[in-house]
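Below you'll find the structures, each written out as structure tokens.
Values in this text are rule-based calculations from the coordinates and carry no lab data. Computed from a prediction, not measured in an experiment: that's the story for all the values here. Cβ atoms are built from the backbone, for glycine too; each structure is taken alone.
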Structure 1
Amino acid sequence: MALIGTIRKNGWILIVLMVMALGGFILMDVITNAQRYRSGDVNTLGKVNGQEIKRAEFDTYEKLIYSNAEPGTAYQVRQQVWKYFVESNLIAQEAEALGLGVGKDELMDLQFGTNLSSVILSRFSGPDGQPNRASLSNIKGAIEQGTFTDPVNRSYWAVQEKEVITERLQEKISNLVMKGIYAPSWQAEMTFKENNQRLTFPYVRIPYDKIKDSEAKLTDADYAAYLKENPRLYNQQEETRVIEYVTFDVFPTSGDSATAYDAVVRMLDGLREAADDSLYVVSNNGVIDPGYRKKDALPPSVADDLTNLPVGSIVGPFQEQGAWAIAKILGRKTVPDSVKARHILIKDASPANEQKIDSLLAILNAKTMPFELLATQNSQDQGSAIKGGDLGWFPEGAMVPEFNNVCFYEGEQGKYYKVSTQFGWHLIEITGKKFIKNESGVRAAYMRQLIEPSTETQQVVKDKALALIQQAKKRTAMLELAGKQNMPVQTSQPLLASDFSLGALGSSEEAREIVRWAFDEKTQVEAVSQEIFSFRDPNGGYFDSKYMVATLKNIIPKGPATAATLKANSRAETEVRNRKKAEIIISKLKNAGDLNALAGEWGVPVDTAQNTAILQPFLPSGGMEPRVVGAAFGMKKGAVSAPIAGTTGVYVAKRISDLPEVSMPPDLVMFRRQITSATSASLRTNLLDAWKKQAEIQDNRSRFF
């Protein structure tokens, strides 16, 4: 009590202590961030040969260029943006070193002239693939007149202009490289020969799975020998980490299904009593199908009822695609098998273009000009405009929904209809309908209740994941428990710090969270996650569909490969083990000189490689085996090869014929051009990747995303 009294009399002491404590928290956060970013710029996403990629520029580009990206694709978009920034920096640095640039007139031509950049073509072209010259002309005029003042549009165009410049510089650099490509006559002759000289030979393949993994135990010496033969094959450009994980799927119970059923029954009662059934359906998240669906397009379990019951009948409840549903029959009519129509298209469904369509409709209704002439003069669908707008005959579903609904369900032959679609405003005339099958279509309203796992159901599954965490603190214990309970353990691909995808689990924020955990400095090899990772329903439901417990299997550091890093790489480990198995198989061979005896000894067939070429080393039972084919070409007639350690097994091949002579064409000019063209295409594809491997690229994205 005395202490409380003292504090009351000296309140300023408490205030000072609180300020000091708050300051301590702030200082600790500053120190933590400073350690995390290692005194680097907190706005720096990365560096390319010392050139910074700023977070602000990155975000601006993403918002402007990918503003219409599909929901749930944030990480894929950021990957594309990162790729663009890395490559544009490399191209700019190389162009500067070479003294290359893009002049003002050249840039204007790429944006508005006759030599449009593919960047412009991809964003300012219509459905027919032709550039929208009117739109580009308007933008050019606004820029020249100083009326292109909207901040968003100006920012968008400035960013896009940089893309155009980057693309042009890349093209110039590639062209310089291409000019250095030359195929001499000897190379053309050799390549022609290696493509066209064919050899048929028998062989025996002893698959590696003839030896159990337990018989091919690996030592550090095995890894060292493999590294000596393949010194740079598994060098790491970046650190990667591999996790193992157990997943717990959440499925609805019979009780959850009963709950959904009861909800649909209440909807059914409400629909029966509703004064306005359409309003009731829409108000309760139902759907009114605008089309008249034939029997094969209706829910299978109630297709007969929907086809035969009177209009106004309510069908259900019935199960469909993981939900309980009901349907009300709103109408029924015979649907044509195909329709013939013509249209006038004005691209961009703006109010101004709607007015233009209205004026054309008025002309048609006044019968002052024929449809054909109006379509030829006004339609922006070039393919049909030259035919007076005629689209010919087309089946149901061939056109976009709005257009299809008018032609097959709502419209009458000989009348005009205007409709807006993703392509713009259409003025449509139905000129013919074919009724061959005379099938009736049903128009219905649907109300559904998804069968979803309840909170209690989710918790039961989550408790199973929690029990695994509580019992297994280390990887070995987790694997042992998983084995006893028949829970499959999955292994991830080698993960990068910025990855957002996790094998079969796909790309998501949840997957990204697991990668963050794997790369946390506190996460050690053999550690088991002490939190349960939750995955939301991928179809948009508001529940957890999966839980996961992870363990860090290994860390593969950046730099040259070592025995330890090979052990941590499952692919490399398989290759080393196959090398060991090859040694075991070869040591056991007794009849290597007799293919039939060898095949009988190992219980495998004698196969034949038909018309194999050096540059096409495919074997029927083994796939691509260049070592085997190369050995066969190098032997003399009648010779049997020594055992060959191939990709999928140990091979023994026999040469049974001489190499056929290949007649060289009198003129290899065309073949030399083909070689040059193929090499050029390969360089265009791989040039940037080669630069990236040589560049100093610092990737800090994992700090931010």
Structure 2
Amino acid sequence: MSASPRKVLFGAAYYHEYQPSPRLEEDLDLMVAAHMTVIRVGESTWSQWEPEDGRFDLEWMTPVLDGAHRRGISVVLGTPTYAVPMWLARRYPEIAAETRTGKPLGWGARQEVDYTHPAFKFHAERAIRTIVGRFAGHPAVIGFQVDNEPGLLSFHNRGVFERFKDELRHQYGTVENLNKEWGLVYWSHQLSTWADLWTPDNNAQPQYDLAWRRFQARLTTEYLAWQTAIVKEYASPEQFVTTCIAYDRPSQHDEELTRAFDITAGNPYYAMQEAFAAGRATTEPQGWATAGAWTLFQSGDRMYSSKQAPFLVTETNAGAIGGSAMHYPAFDGQWRQAAYALISRGAEMIEYWHWATNHYGAETYWVGVLPHDQKPGRVYRELARIGKELDTAGSVLTGLVPDASIGMVYSNESKWGLACQPCFHVEHQPMEGDERSYQKIFEAFYRGAHKAGVPVRILHDTQITSPEGGLDPQQVAEELPVLIVAGLYIADDGLLDWLQAYAQAGGHLVLGMRSAYADHEARARRETKPARLHAAAGMSYQEFSQLDAPLELVATGSLTLSEKARATRWAEYVEPGEATVLARYVHPQFGSYAAITTVEAGRGRITAVGTLPDDALAEDIVRWLVPPTPSQWRELPNAVTVYSATGADGTRVHFVHNWSWEPATVAAPGQMRDLLEPTHQVLEKIELGAWDVRVLAEDPANL
């Protein structure tokens, strides 16, 4: 976006074309009454825009845009390319995506198309140009969303595979070089000609797998950049272009694909009700929908990390989300909690999926703001309260830079590497690897930071050593004095050397399990582990083991361990060398090795954690890394969290949440103004009801 909006945008995806009876004016009036300021339209109904090949019908959208504009509601217009019309599928069956070679997907859902196919791209471009060309000049349109939640599939279509081979040929030059770099002597996979390269369907070679996943993500990035370039031919400088990212999709690299966009946008969905409760067990599966209050902040930090800048939420829970067998609508107050959690980490738009619950179709029970009877009810009232509060807060909540005391490195390539060769197995299925192994390592440390009340800034490995400039290790050490690198399985020499330089410059580098093990080709490195870092880290290991049961630890240094702290799922057989041992396993075999070590490195320090910490251990580690200071919020009730940020004008803003049924009272470190109350009441004691949140601004003179 060209500049931060006047206030946080607030609204819903709106599809007047889905309504069983005309109600446009009534809907828009209800939105105004709920203080909604934005709607997203048009991205789901290509067949409505172009009912037959080359015959366009555009004017059904005009009353929607005109009506929104009359009421001061802004519009994000979508390109409808993720759900193709059936006439296109019928006339060009070759565009069907194949998720197995020679096995095209059937039609009847969405995103079934190979979006690299020329026939699809021809018709998609024509539709984009026709729709955007018609409405780009409409005064209601503030931006465009290209496609929708891209990266769902890995395309095995023959043309895609042939392009993959061509790219490998250009990258490696000869089959002999590819044989060497990928180690294809193993299991007799050496190629004598490029025609020998097998299709990916039954592939078990990790070097091939990593190259294939990288390639699929590049196809997604290329596709979105192609659409963006078309849209920008029509868009004004004041109009933004983005897409909505589902961050768990397999074939996308969020940092790379957002480079073409003006702003990041994402779709965080989450379990509500008791899933928000403080202290709840964290064994719930994570995926397209997450579970646990901590995941709201992690989702916000992931979206912020894509461009290291504020972002938009293009879809999130309105009513119960997840289909007819997944109905857990929020408790009163939880919509406010979720909205302000995301805003606290940089969201400048909160847009709900969606305005009106469908009466037919696959998402009949993905409940919107209005239920099936189309009458405003509890969801509407709860969201209208948020809209009114955002009106009251005004511009203070835009342009926020979220606080961060710890950095965490995120690596899409390590995620892919540990999906091919997982370090964990699926629960109760010891012979099946868990493709979310990387996420579980990353999430364990993030959860520990959340429980310790320590905010995180996520950095992508590709941002650290970007060819366009990268980051200065000394500057990062000054801004983020602690940097957690956990599960960094795939890393080239340059990245590992940067990490050492960060520690030498004064940063505290924390190496989590499975880091610095494989190179950029997913080959196990020949160096002592952790590769290129073991000497500076003062420790090394050769062996590692899964843990079938959590292990108790004993502290042997300055780290204080809580009674429940446990090592879980993994143990690296760490020999401490020059490092100080902070904790060992309580076990007749594993107890011979260190669980956690630390050592000075230059002006900084390197700490190594050779296991997957449970929540208690992760919290203990973070509290040791970032001890509380007198200026911080102190003595918070167990269910209360405080996340803070700095506004564009320097205002310090604090988001105080109560994640429980029990009311709580919090003493502020000074006088605070309540930004959500019209009088901006000055408070020193903060009263929180069940599932409550307060948004406060400091009075600098009293702090």
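Side notes on the structure shown:
- Ranked by distance in nm of label points 7 Å out along Cα→Cβ at positions 269 and 693, structures 1, 2 are topped by 1, which has the highest value.
- Among 1, 2, structure where mean projected area of the Cα convex hull in nm² as derived comes to 52.7: 1
- If distance in nm of label points 7 Å out along Cα→Cβ at positions 165 and 685 is computed and equals 3.1, the structure in 1, 2: 1
- When distance in nm of label points 7 Å out along Cα→Cβ at positions 357 and 589 is calculated for each of structures 1, 2, structure 1 gives the greatest result.
- Which entry (1, 2) yields the derived value -14500 for helix-only ellipticity at 222 nm (-39500 (n - 2.57) for each DSSP H run of 4 or more, over all residues; to 500): 1
- Value 21.9, calculated as Kirkwood radius over Cα pairs in Å, for residues 181-516 alone, assigned to which of 1, 2: 2
- Test item: distance in nm of label points 7 Å out along Cα→Cβ at positions 253 and 429 calculated as 2.9, pick one of 1, 2: 2
- Structure (1, 2) behind the derived value 22 of relative contact order in percent (Cα under 8 Å, 6 or more apart): 1
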